[in-house]
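Alright, structures below, take your time with them.
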Structure P
Amino acid sequence: MSQSVITEMTKKLISNSFKKILSKKSFNKITVKDIVDDSQLTRQTFYYHFQDIYELLQWTYKDELGCYLNDSNNSSLPETMKTILAYIKTNKSMFKNTIQVIGRDHFEKIIYPDMHKFSKNVLLSFSDNKELDNDKLDFISNMFTLTLISMIIKWTDKDMKKDPDECLNMLNATMNLANLSFIQ
């Protein structure tokens, strides 16, 4: 097995332990000791892969949400967002817990790059190979990104009570309307 595969497996093991502990304990109460005890790894192994728990959180979000966003080239906006909302709901305690502790701004900084790339790809798929002005494309993909992140945060803040399909229908209508006027 290659070193990169072993590294990835170790990071996932640490991340899974972290998520498991997050379901029982507040983010700001979790220690590296908690994580290494649960994962049966050493502190040295943890620190070989991550500087601290915040970096672990960032890696976990990027690895898991980024995976859905970056693998979305063959999916529509509603399909991808439905998958993301299902993932968030499955990991409800992680999202609620960390957004409350680290705040909206930090959460946004973590997921913005992958979400922005996803938004840009969605816009380009709507364009039907028309030449799009880069400034307009950047502006509207930024708007979409912030809209998606805000929707996720609000949905999480409201304890995910609203049906994901209802959220997606409103989001899809908004995005389609904005895309049509943008591309014309």
Structure Q
Amino acid sequence: MDPIARIKAERQDARDLDDPNADLCFLALSESGKPSVRTLVLRDITADGFTLFINKTSPKWSIIQANNQAEMLIWYTNSQTQYRISGLIEELAPSFIEHNWHRRPTASKYMDYSYASLGSQSSQIDGRDALIGHIDGLKEKHREEELVTPESAAGIVLRPEVIEMLDLNMPHRIHDRRRFVLTDGKWRFTQLMP
């Protein structure tokens, strides 16, 4: 069984059911052994990995620069299945970011501009109204078509080495737990005690 193909299929099922969490994941990072977890939008899933867009002003960017090992958690409510994906993070090429940045939602583009002009991601601001006002001001100054990809826009791909699946939708609540390890380009499967 190809675990990535299964994840992609379950994601599509969740999208078809209008699950608002179908495109979300949790990314756990660690700098100096101190874990840090964030909810992110999962942009794409391919045989090579799991793609996320981030901003270089974010604290998570500096953590990734210090330690590129990460774990991602994906949960699909419709199938009652959880996936833990461990591997190494690689930065996506700037040309890939530039090509895909223009496809981002309008608000996300203006947020990227706000990180440079109002405050870096996770920095303290004067309130939500200040943020909304700032974005409205940016919209007045720059039409969306005029926006160019800012240097702080970035992307990463988590290259999976281990994927653990936990299927809670089993008879008699005897869950199905499996570990897949990528060895010599092939996924090796082990059944685990749930």
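Readers should treat all values here as calculations from the given coordinates under stated rules, not as data from a laboratory. All values derive from a computational prediction rather than experimental measurement. Cβ atoms are built from the backbone, for glycine too; each structure is taken alone.
For structures P, Q, calculate distance in nm of label points 7 Å out along Cα→Cβ at positions 66 and 98 and state which one comes out highest.
Working: P: 1.2; Q: 3.2.
Ranking P, Q on distance in nm of label points 7 Å out along Cα→Cβ at positions 66 and 98, first place is Q.
Kindly point out which one of P, Q the value -9000 was derived from, the read-out being helix-only ellipticity at 222 nm (-39500 (n - 2.57) for each DSSP H run of 4 or more, over all residues; to 500).
This value belongs to structure Q.
If we compute mean projected area of the Cα convex hull in nm², for residues 90-161 alone for structures P, Q, which one ends up with the highest value?
Numbers: P: 5.5; Q: 5.8.
When mean projected area of the Cα convex hull in nm², for residues 90-161 alone is calculated for P, Q, structure Q comes out on top.
Looking just at volume of the Cα convex hull per residue in Å³, which of the labels P, Q belongs to the structure with the highest value?
Q
For which of the structures P, Q does the calculation of FRET efficiency 1/(1 + (r/R0)^6) of positions 82 and 138 (r between Cβ atoms, R0 = 41 Å, to 0.05) return 0.60?
Q
Which of the displayed structures (P, Q) returns the greatest value of distance in nm of label points 7 Å out along Cα→Cβ at positions 18 and 58 on calculation?
Result for distance in nm of label points 7 Å out along Cα→Cβ at positions 18 and 58 over P, Q: largest is Q.
Which of P, Q yields 2.9 for distance in nm of label points 7 Å out along Cα→Cβ at positions 10 and 154, as computed?
Q
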